[in-house]
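Only the coordinates and a few stated rules stand behind these numbers; no lab work does. The structure displayed is predicted, hence computed values, not measured ones.
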Structure 1
Amino acid sequence: MSIDHASGASTPKPDPVFLHVKAGMAVIIKNTDKTWRVADVINVIGSAKNPKIPKFFQVIYVDNHVTNWVNADLVTHIVPRV
């Protein structure tokens, strides 16, 4: 009979992407219908419990220049500057 003596330590989980988003960055937003869009972040709104943690982003979509508020959880990637 073998016994697993693995330690209880696990690898640390990476931070969610939205924690690193700041105004002026370009991001990829995954919509609820599984499509995605590129947008520039105009404004960041923090949560009521901790204003330093983003809750909503005001973005302007790159393709049609529409301004919209999106939930921070919908941001999947930060587009690097070239």
Structure 2
Amino acid sequence: MSKATRVTVTLDPQVAEWAREAAERQNRSLSSVINAALRTTLVHDSLTALVVDEEAEQAAAYDDVQLTQAAENDARGAA
């Protein structure tokens, strides 16, 4: 992992208290709690911004249905 960068931010009083309480409950540093929260949010945001290829999604769904039907047919034939 790369070297940490020191950044100074000003938090709203309520947010600062929530972060301190979370750090205390989790027995972690305030920095690690804030880093984890930012990572979670940034990953979520980057995933929700991904463009969905509708044609590829439909093809994958069709393949799933075909595989399920084939497995059911195989199971019926083995019985």
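Odds and ends about this structure:
- Among candidates 1, 2, the computation of helix-only ellipticity at 222 nm (-39500 (n - 2.57) for each DSSP H run of 4 or more, over all residues; to 500) that gave 0 used structure 1.
- Given -0.74, -1.24 for log10 I(q)/I(0) by the Debye sum over Cα atoms at q = 0.18, 0.25 Å⁻¹, calculated: source structure among 1, 2: 1
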